[in-house]
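Derivation of every value follows stated rules applied to the coordinates shown; laboratory data play no part. Model, not experiment: these values are computed from the prediction. Cβ atoms are built from the backbone, for glycine too; each structure is taken alone.
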Structure P
Amino acid sequence: MPHRENSNFLIRDLPKSERPREKLLNRGPENLKDEELLAILIRTGFHGKSALRLAKQILAKYPKNKLLKIQSNQLTEIKGVGSSKASIILAAIELVKRSLNLKEETIPVIQSPKDVVSQVSFLRDKQREHFVVLFLNARNQLITKKDLFIGTLNANLVHPREIFSEALKHNAASLILVHNHPSGDPEPSQDDLEITKRLREAGQIMGLEIIDHLIISHNNYFSFKEHQLMK
């Protein structure tokens, strides 16, 4: 049953898998909503108001474009945000500002399957199958990566619609598909072959190239491109 938030709602009332910190560790920070990321920084709520609800209140008053310019006094005047919470938020904002000033050369460039493996090493120890997509620009620089599907992967679970809507949203030029085999055997199954074929055909229609599909196991990987399976 979907949760209806009220003034007495606390994060611990959520299923463990839906709590912001657990969700970040299991699915990656890119899969969290803005208020969930901010709630992790806030940590605790105030007088029955959850950290998630407090985060939503802050973002309603200071959207992301304003949040980057926020001052400590503007934060502390929000009920429930004291100097401790404000300092954590301001420290995170300052790190973001400094990161935005880095040169473009620091953006990862994906040139080989090993470059892909280094980006998805978190998949090696997953007990369930995860389907991750790396979105690249025209220079093979990594724009973002998304953990889009979790569970026993088949053509019914992996929807081209969700993958290509993300690609369009991020103006990606090409994609790399990755998923893990918890069994330890990286050899592709018939479902893996069919999913790859289906997504490549959809990508051709959309004008988006799928460069490779990697299967990750605990200590090995299988590259469709290296095995001439992307033709």
Structure Q
Amino acid sequence: MSTYVIVHGAWHTGELMRSVADFVASLGHEVHTPTIAGNGQGDARDTGLDAAIGSLVDFIAEKSLTDIVLVGHSFGGMVITGAADRLPVGTIRRLVYWNAFVPNDGEALNDLVPGYFLAMFDQMAEADGTVMMPYPIWRDALTNDMEEGASRAAYARLVPQPYRTFTDKIRLSRPPAAFECGKSYINFTEDTGMPADMPWHPRLSAKLGLFRLVQRPGSHEVCFSRPELAAEAIVAAGRD
């Protein structure tokens, strides 16, 4: 049995990872799905990346978790990278990036996405400091393996994202390739959230140095469309 901590992406909460977590748990594993600071009900709209990372570090410490498989989906890759740099050696057995951002020191999420996202998000954030994924992008780029009704139902469960979690630059003592733990990258091949000239893999996965690659068919949001497939990929990526 392994202990998994699954970290959600932007606009999500830990609750939205529970369907995936339940499938992982059905295979005999312990699974946690924390909600990261900034995405919880009542969290500050100006929550930054450092606070988001700190909330994960605190969660792991408070639960006294060790030898874990730490999984980050999408924006969650920023959070697990920062946490891995802060947590004591032995806390994390393997990092698993699930169509996720992999930053080096001094990079923000906004440094890793196409320019057209920046102009759109900059304008959105002027109102209250948060941003929301527009439904047309959600529908065609992120949930392209779902029927329209299911896509709309999933979209209705999303939460606003504090924009500082995208604009703040991460501070790391070493690059992810130098982390002592094992690393894996899950690439769902129909994920078009990133354009073809800025792919998830190998553009971002290459920053991990030596890593295990797990590829499956599916969109960015298989946590909604096929949670059992997401769980299977996570276990394949996290195994010894």
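Some observations on this one:
- Of the structures P, Q, the one that 11.6 was derived from, the read-out being mean count of other Cβ atoms within 10 Å over residues 91-98: P
- Identity of the structure behind 3.0 (criterion: distance in nm of label points 7 Å out along Cα→Cβ at positions 203 and 219, calculated), options P, Q: P
- Look at mean count of other Cβ atoms within 10 Å over residues 115-122 for each of P, Q: the largest one is in P.
- Per relative contact order in percent (Cα under 8 Å, 6 or more apart), the highest-valued of structures P, Q: Q
- Taking FRET efficiency 1/(1 + (r/R0)^6) of positions 51 and 171 (r between Cβ atoms, R0 = 35 Å, to 0.05) as the measure, the highest value among P, Q is held by Q.
- Structure (P, Q) behind the derived value 44, 33, 22 of Cα extents along the principal axes in Å, for residues 99-194 alone: Q
- When FRET efficiency 1/(1 + (r/R0)^6) of positions 67 and 147 (r between Cβ atoms, R0 = 30 Å, to 0.05) is worked out for each of P, Q, structure P gives the greatest result.
- Computed -11500 for helix-only ellipticity at 222 nm (-39500 (n - 2.57) for each DSSP H run of 4 or more, over all residues; to 500) - originating structure among P, Q: P
- Test item: mean projected area of the Cα convex hull in nm² calculated as 14.4, pick one of P, Q: P
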